[in-house]
Structure 1
Amino acid sequence: MIVIYLNPNQPKDTYDKKLKEIIDTTEVYHFGEITVITERNPTVIRDMLQFYKPYQFIVPSISDFEASPTMVSELILYAVSNLDISVTLLDDNLHFDILNALDIYPKVFEQYKTPTES
């Protein structure tokens, strides 16, 4: 199973475009169930990942999270180290798993410092 996070606090056409892009990307290698979550609270997202037990968690971009870099880093670290989930941030070209868990904090914080394109 793959879990996709999409921020519900965006225009519907942007939401739909992001969802379509992720579905198109994942259907090349994934033939199972895809679940979309829209919860914005990182603690609740963590609980949902624990409930669904996906092998991959996909997010369009770190900027989709409405949380601090520390909260996002902790969510990703929990997913990769405690739940053995790969986390992919597509637009940021970041992928985390247990093998590069030590890179999570520096890369997430660096991404927060990088200005986003409009």
Structure 2
Amino acid sequence: MPITLNTKVYDNVGFNSNGQFVYSEKSGGTPTSFGYLTAKVNAGTGKADSTSKWNLSLPIVATVDGPNHSAGDVIRTYYVQIHVTEPPGSTSAERTDIRLRIKSLVDTAQFIGSVVDVSQPSG
């Protein structure tokens, strides 16, 4: 099932050689502009932690020729990583709570300021 992030649709690609499920967003039209979202879950057994890892890459591509780049060149790339470690014995209620806390975190002024304004939270 595709995932939509801020109006951009990431379509299913399938599993890569690292065992991650890959989604791609191709609205930019050229391969250099394609964004990727990957997910990998390792279910712990016994005393081992379980992990959920998500990675998002967002290339920013020049749309016109400039003094230091040509149209279609990647100017810069954003990377986002979310890594959740779940200890053995964790419950569904606890995992739901951590998910809701992450959801709330990204909507806080502190988180928004750290990403949008590149400012360190201080209170």
(request) Figure out for me which of the structures 1, 2 the number -13500 belongs to, where helix-only ellipticity at 222 nm (-39500 (n - 2.57) for each DSSP H run of 4 or more, over all residues; to 500) was derived from the coordinates. (result) 1
(message) Quick check on the output: 18.9 is mean count of other Cβ atoms within 10 Å over residues 1-8, derived from one of 1, 2. Which one produced it?
(response) 1
(request) For FRET efficiency 1/(1 + (r/R0)^6) of positions 17 and 65 (r between Cβ atoms, R0 = 25 Å, to 0.05), the calculated result is 0.10, so let me know which of 1, 2 that is. (result) 2
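Compute mean count of other Cβ atoms within 10 Å over residues 89-96 for each of 1, 2 and report the one that scores greatest. All intermediate terms of the calculation are to be shown ahead of the outcome.
Numbers: 1: 17.9; 2: 10.2.
The maximum falls on structure 1.
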(message) If relative contact order in percent (Cα under 8 Å, 6 or more apart) computes to 15, which of 1, 2 did it come from?
(response) 2
(request) For semi-axes √(5λ) of the Cα gyration tensor in Å, the calculated result is 32, 21, 12, so let me know which of 1, 2 that is. (result) 2
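Every read-out reported here was derived from the displayed coordinates using simple, explicitly stated rules and does not represent laboratory data. Since this is a predicted model, take the numbers as computed values, not measurements. Cβ atoms are built from the backbone, for glycine too; each structure is taken alone.
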